[in-house]
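What follows is a group of structures, each given as structure tokens.
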Structure P
Amino acid sequence: MKTVRDHIASQSAGPQPLPEATHGLAWEPYGLSRARWALVALDGSPDDDAAAFLDGPADLHPGELLEGVSALLGCPVWLSQIEMDGDVGYYVTPAGGGR
């Protein structure tokens, strides 16, 4: 099965996640005036639904994202900011090294 991590690796222009990273976090607008951040497992299929969502705008403070993702995953995490085609996203790594 091709994973999200495999898909990212096949995109030569994109920044690659650290081996310890477990999730990606990307902003996605939906509806007329709503937006949310999608948390996606890197070892899941690109066709899988997001593991969870955080409501918020594209410019939500990284500290708020960090808090929300830590709460969703039940452990402290680090966020590594990435930018591709003008969009900002994050790779998520458990602060303890792995999960």
Structure Q
Amino acid sequence: MKTYNIKTPSSLQVMTARELERAILSSIKKPICNKDLVPSLEERHSTRRAANTIASQISCEDLTLLHECLQEASEVIDFTKQYFIQTDPHRSHFTLRQKR
């Protein structure tokens, strides 16, 4: 099994595992911005305002770094085939796995 570990940018560590997975899936194809995170954050927070507040606290540089790390991972992981994302809340990294 091919494995690739990526350090989770610091401002993204406040996200739940599910929210981080969605950010990863969105960021594989193109860089994302804070407003792209709001729909997944709304599921946990009761109001759109609360979700916007959390999203605004996430650094744009960290979102760009996430995209760049995923581009590096694409040398090992073929994103056109089935792969697995292993995330845990408040962890400093996440893992991408793919069968050979």
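Match the computed value 48 of relative contact order in percent (Cα under 8 Å, 6 or more apart) to one of the structures P, Q, and report its label. Please list the in-between numbers first.
Working: P: 29; Q: 48.
The read-out was computed on structure Q.
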Computed 1.00 for FRET efficiency 1/(1 + (r/R0)^6) of positions 7 and 63 (r between Cβ atoms, R0 = 30 Å, to 0.05) - originating structure among P, Q = Q
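One of P, Q was used to calculate helix-only ellipticity at 222 nm (-39500 (n - 2.57) for each DSSP H run of 4 or more, over all residues; to 500), giving -13500; which?
Working: P: -5500; Q: -13500.
Derived from the structure labelled Q.
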task = Using the calculated result 1.9 for distance in nm of label points 7 Å out along Cα→Cβ at positions 23 and 71, pick out the matching structure from P, Q.
result = Q
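Taken together, the values in this text are just the output of simple stated rules run on the coordinates, not laboratory data. Note that the structure is predicted; figures quoted are calculated from it, not measured. Cβ atoms are built from the backbone, for glycine too; each structure is taken alone.
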